[in-house]
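Each in structure tokens, the structures are laid out below.
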Structure 1
Amino acid sequence: MGVFDNLKDKASDAVDNHGDKISDGLDKAGDAVDEKTGGKYGDKIDQGTDKAKDGLDSLDGQDDDIS
């Protein structure tokens, strides 16, 4: 087991236990960036946060942790 496998396991556990908080944090970060850019890149920011959520959610092979 390599260092990255251990990191992936820890990240997966964090998403399993705190998926809703992580999702809220990503949304807040996206909203803050959107506000700073004056809404100019809102759709791109939304796409980025959605991809981040999907990536984190699929760490354990199941899409059930982040909404």
Structure 2
Amino acid sequence: MQPDKLIYMANQIATFFKSQPGDDGAERIASHLRDFWDPSMRARLCELAKHDSAALDVNVRKAVELLD
């Protein structure tokens, strides 16, 4: 999967969880990624976050830290 597509999808998840009550968005994103993303997709997102995290929502960056 293309890096731009992974970033787009991860940021969409972050946008959804911003609309939900609570301050645990990063934890919810990490949980969603564990539950619904293929391990290779998660690994690729983690790799992308290490090299170009500016394109990722802040809560996605925090979620990636929880995945590592």
Structure 3
Amino acid sequence: MSNKTPDADSPLFKVMDIAEASELWGLSQPHIKLLCNKGEVICRKVSRIWLLEKNQPNPKKYESHI
């Protein structure tokens, strides 16, 4: 069985996990989980892992309570 790398158009390149979102957005992982639970970011929970849409705006820019 070969390990084929998906091309750039693959849906796998359009999602990120909480750790990657944390680095990209400069927010803590618990805070991103909270945003996911509240429905404030585009995401979906698969088993125990949150997957977030990569090309959505940084929610940090739109929070007025920080």
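All of the numbers you see were taken from the coordinates with simple rules; none came from a lab. What you are looking at is a predicted structure, and each value in this text was computed from that prediction instead of being measured.
Looking across 1, 2, 3, the calculation of helix-only ellipticity at 222 nm (-39500 (n - 2.57) for each DSSP H run of 4 or more, over all residues; to 500) that yields -23500 traces back to 2. Taking Rg/Rh (Cα atoms, Kirkwood Rh) as the criterion, the top structure among 1, 2, 3 is 1, with the largest value.
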